[in-house]
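Where a number appears in this text, it was derived from the coordinates with a stated rule and is not lab data. This is a predicted model, so every value here is computed, not measured. Cβ atoms are built from the backbone, for glycine too; each structure is taken alone.
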Structure 1
Amino acid sequence: MTQKKLKIKKGDEVIVIAGKDKGKKGSVLSVLREKDRVVVSGVNMIKRHQRPDKASAGGIISKEASLHISNVALADPKEGKPTRVGYKELADGKKVRVARRSGEVIA
């Protein structure tokens, strides 16, 4: 079975457009393709009780939980506002992602 084509990738700057963290910005730490979810740095923080082990101390830790991909939008590289993603073929034949809001190429 082929995997779905997701328009948001690891390292992208995104804005949360729905939920308790609406309006927050962060970069994508990981993309969970099977579940259509993304983990964004500093967004959707949860507390977890962790037992101590050799690598780390125990206690209550804060970490990022995943968000559904429909609740985030890519930040426009020019304006920093939410935008949709489109695709365009450059003159050299390379297919790139572009921001629909400004037309800028997304790195």
Structure 2
Amino acid sequence: MVTFEDFMKLDIRVGTIIDAKIFEKAKKPAYQLKVDLGKEIGIKKSSAQITDIYKPNELIGKQVLAVVNFPPRQIADFMSEILVLGTYSKDGVVLITPDREVENGDKLG
């Protein structure tokens, strides 16, 4: 079990995907994403294993939730700076998105 205080240490923000391309060098199928997280955080990169359901062009403009305070992680020749959140479904990972458009950088609370 984790405490509420543990959960509150996560900085989860809303961002808009502004670029998505196939990550050729990833061991498992993935996309390289660029996510606009607003003025305070800026544009960050993420490697996301979401190829079962999404095509790169479908991702552009989609708002997503992401953990922005994990340390960067090297994946092949790419530095993933944030963790885009999703749920595991029988068809693949489904991104967690707000049910209406909000400001980039808005914090989960």
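Here helix-only ellipticity at 222 nm (-39500 (n - 2.57) for each DSSP H run of 4 or more, over all residues; to 500) was calculated and came to -2000; which of the structures 1, 2 was it taken from?
2
Given a value of 48 for percent of Cα pairs over 18 Å apart, calculated from one of 1, 2, which structure does it belong to?
Answer by label: 2.
If you work out mean count of other Cβ atoms within 10 Å over residues 62-69 for 1, 2, which one comes out largest?
2
Taking relative contact order in percent (Cα under 8 Å, 6 or more apart) as the criterion, which structure among 1, 2 has the greatest value?
Between 1, 2, the highest calculated value is found for 2.
Among the shown structures 1, 2, from which was the value 3.9 of distance in nm of label points 7 Å out along Cα→Cβ at positions 46 and 94 calculated?
Value 3.9 for distance in nm of label points 7 Å out along Cα→Cβ at positions 46 and 94 corresponds to 1 out of 1, 2.
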